[in-house]
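None of the figures in this text is laboratory data; all of them are computed from the coordinates on show. Note that the structure is a prediction, hence the values are computed from the model and not measured. Cβ atoms are built from the backbone, for glycine too; each structure is taken alone.
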Structure I
Amino acid sequence: MTSIDVRDLTKEHGGRRAVDRLTFGVRPGRVTGFLGPNGAGKSTTFRLVLGLDRPTAGSATIGGLAYPRLSEPLRRVGALLDARAAHGSRTARDHLLALAASNRIPARRADAVLEETGLAAVAHRRVRTYSLGMRQRLGIAAALLGDPEVVLLDEPANGLDPEGIVWIRTLLRRLAAEGRTVLVSSHLMGETAAFADHLLILGRGRLLADTPVREFIHARVRPQVRVRTTDPAALGDLLARNGHDASRDEEGTWTVRHARVDDLGRMMAAAGVPVLELAVQEPGLEEAYLDLTAAETEFTAQHQET
C-alpha cells in the first residue's frame, strides 16, 4: 500500500510561516489523527499534500510522487476538504458521475458509494437541499469514489448526528483494516481517541508530537483515583497524613493524584474509613492534548474574572 511522506515541508504566507519544516510519515493500516489548535497549519498541510498549494521549501509525496504527478489521482487518493465543494444545482449522483468520468472510474462506483454513505435514497435530490451532515456524507462519498489507497479527511464528523459519528468511526477503522493510509483532522478529542491509532500534532506550523495515541496520553497525563466515603473529613485527614496530592469537590468526593487504587483501599481499610466509591479515572486525549498545546494556541479567550 501507499504512504504519505512529508520532508522539511515549509509554507510562508506574507512573511509568516504557516508550516515550518514539517517531517513525518503516514503509514498504511492505521488511522492517523491530525490535531492542532486553530491556525496550527493543518489545513495548509493538507493543501500542500494534495498539490493545491506549492511549498516554499521541502516536499510532500504520496507513494513517492507529488500529487500533481499522479495519473488518475482519484484512484490513488481520496480527500474531503470542504463539504460545500459540490455544486448546489447538481444532484448528488450527477456530482459523483462527473468526478468518476474525469478519472475513468466506472459509473457503478457512484451508486456504490452513495449506498455506503447512506445517501442512496436522496441521490437524485439537488445538493443545495442537503443539510450540512448530508453534504459531509457526499464529500466522503466523493473521497471514496475511486476506491483509493490513501484517504485524507478534514473534520469529517462536522455536522453529523450521533448515528453519523458512529458510522464515520466504523468507516475509518474499516479503511485502515483494509490496509489503506488514513489521515483525519478533527477537533473532537473523544472521537479521535475512539478511531485513531496514531497522532500527529501541530502547533504554530511545527510538529509537536508523532506518537501512538495510548503512549501520548499516558506520557502526559497520570491516572487519578476518585474516592467517596461517608466521612469526607476523616478521609481528608488520612490523605494529608500520608502525603497524598488530593482535592475535594463540593459534593465531598476526593480526587487523588499519582495514587494506586489498591494502596488507597488498604490505607482506608486499616484506618477504618468507609468506602462508597474507589475508582481509577483514566486520563483522556483531551487532557493530554491541552497539556501539550497550551503554549501553542494562537487564538485564546481571555480569562473572565467574576
Structure II
Amino acid sequence: MTSGRVTVEVPATSANLGPGFDSLGLALTLTDLVTVELTGDDVVIEVEGEGTEVAGRGDGHLIVTTLRDALDAIDRLAGTTEAAALGKGVRLRCVNRIPHSRGLGSSSAAIIAGILAARALHPRGEAMDDAEALRLATAIEGHPDNVAPCLLGGLTIAWGDRAVRLDLDREVVAFVPDTRLATARARGLLPETVPHGDAAANAGRAALLVTALTRGLDDAVLLDATEDRLHQEYRAPAMPESAALIRNLRESGVPAVVSGAGPSVLAFTSASRVDSNALGVGTGWHVHPLRVAPLGACVRT
C-alpha cells in the first residue's frame, strides 16, 4: 500500500443568478480547505467551522464517497487497477467557511474537493482531465450549475455535463441567514411545467445577464437581466425573509437574486453601498462582501 496527503482549496459558488436556472454559476472568494490523507483501513474525520454535525458520517461523508468514486473512475480512464493499492482508510480534515444548506454550494465544494484530491493522490491522476472531472461531479451532484464554477472559477455557463468559463472581475455581496434550507426541499416546490411565456422570458434574461456581466453594463440593465419566472417565486413560501430582502434591494435599485436554492441572497453590488444606503437589510443576516473568484478549486502545495 502507498500513502499520500493533499490539501485542496475549494470556492463557494452561487448558481442560477436569477434567470439562469441550472445553467449559470459564479465562483466566489469564500473557500474551504480540505486535507485528505490515505491511510490504513479507518476513516477519521475532523471538521472545523461549518458542517461539524456531519463529521461522524465516516464512510458516508460526501468527500469520502466522492474520493472513492473518483479513484475508481481514474482507474477506468487509465485502464489500471491501482486505486485498490491505495487502501481504504482516509484521514480527512476540513476547515469550512462555506455555509451549509444556504445556497452557496457547500455540497459542490465537497464533491470537487474529493475529485481533486483523488486526482492528486492517484498515480495516474492525469487520466482525469477537467472535462472528465466535471462529468463525474455532475453525475454525483445531479446538476452542473454549482460544480462547474467550483471547478473552473469565474462565471460559468453549463449544459448537461459540460461548461464554458468566462472571466469576470466584480464585487458581489452575499446575505446569509442563520436558517437553512435543504436543496431537495427547495426543488420540491418547483412545478413540473411552466408557461411557455415564462420560459421564453427567462431565456432572454439569461442571455442578457451574461452580456451585462461580462460587458460591465449598468445596474438598470442588470435589474432587467436578473428577473426570473422559473423558480424564485415558487420557492418564496419556504424563505419569506429572503423574498422580502430581494424585493427591498431591487426596489432600491440593487440587482439581487436567490443564491442557488436559497435561502442566501446574492446582490450585484458592493458592501459599501449596502452600508451607506441601509437598503432595508434588517437584522438576521450575515453580510459577506466577496468578489467573483478568478480561479476554481486548486491543490495547494
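Out of I, II, which one gives 4.7 for distance in nm of label points 7 Å out along Cα→Cβ at positions 89 and 169 as computed from the coordinates? Write out the running numbers ahead of the final one.
On the way: I: 4.1; II: 4.7.
Computed on structure II.
If mean projected area of the Cα convex hull in nm² computes to 15.1, which of I, II did it come from? Checking each candidate, the match is II.
Given a value of 3.1 for distance in nm of label points 7 Å out along Cα→Cβ at positions 73 and 209, point me to the structure among I, II it was derived from. Checking each candidate, the match is I. If semi-axes √(5λ) of the Cα gyration tensor in Å, for residues 49-160 alone computes to 22, 19, 10, which of I, II did it come from? Comparing all candidates, it corresponds to II.
Work out which structure the value 22 belongs to, where relative contact order in percent (Cα under 8 Å, 6 or more apart) was derived from one of I, II. Before the final figure, lay out each step's value.
Numbers: I: 22; II: 27.
Computing relative contact order in percent (Cα under 8 Å, 6 or more apart) on every structure in I, II gives 22 only for I.
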